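Dropping the structures in below, format is structure tokens.
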Structure P
Amino acid sequence: MASLKELLAQRAALDEQISSTKDRERADAIAKVKSLMDDYGLTVADLNSRTPKVAKTSKVAAKYRNQATGETWSGRGLQPKWLKAALGAGATLDQFHV
């Protein structure tokens, strides 16, 4: 079994190997990126440009309308308060169907 001193020395050697390997691989990656940029005529500004993403939102047609106030509900999600109140008072959902 190795002593504490030997294990600490091994760890120091491994830390040095990790550091040198990390630096070497980083330099290789930078060289590869520069080469690709040269091949395709790219600049740093090209890398920083972002195209805005358009949010995909689709409107859903209203299926239910409160004739008294003009409020609508698509039938998705929770029922609005005006519809809950009307249903609680004895109205049916079909009475509000558009």
Structure Q
Amino acid sequence: MINKTDKNEINKANALVNKYLCSFIFEKFLIKPKNQLGIEISQNQYAKLCGLSSSTISKLKEPKGYDIPLSTIYNICRHEQYSLQKLFKEFESKYGVNIPI
């Protein structure tokens, strides 16, 4: 059984992972969003190509990040023709496997 202190620490760690993951995805794909031909497009166009709302893309830009669903990550990777394995391997290389609180 998890006590409240442990649960709070887990929640803090999860929030930090989400923050870093959102920032990582934003830096990798969204600073200058592109279509599949490599042409720079608007955030709204990018969101549409990924099957996401533009507000979802905006949340990735927020300094605190958000609790990003795997389906959102998958939709971005699918559009980018980028494997989840490669994305998470790069993320892990940048941030490590144990992100301290």
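Bear in mind that the values in this text are calculations on the coordinates, not laboratory data. Nothing here was measured: the structure is a model prediction, and the numbers come from that model. Cβ atoms are built from the backbone, for glycine too; each structure is taken alone.
So if we calculate relative contact order in percent (Cα under 8 Å, 6 or more apart) for every structure here (P, Q), which label has the highest result? Write out the running numbers ahead of the final one.
Details: P: 17; Q: 32.
Result for relative contact order in percent (Cα under 8 Å, 6 or more apart) over P, Q: largest is Q.
Looking at volume of the Cα convex hull per residue in Å³ for structures P, Q, the greatest value goes to P.
Have a look at P, Q and say which one yields -17000 for helix-only ellipticity at 222 nm (-39500 (n - 2.57) for each DSSP H run of 4 or more, over all residues; to 500), as calculated.
Working: P: -17000; Q: -19000.
Derived from P, not from the others.
Here distance in nm of label points 7 Å out along Cα→Cβ at positions 20 and 60 has been calculated and equals 1.9, so which of P, Q was it run on? The correct label is Q. Source structure of the calculated read-out (distance in nm of label points 7 Å out along Cα→Cβ at positions 12 and 84, 3.0) within P, Q: Q.
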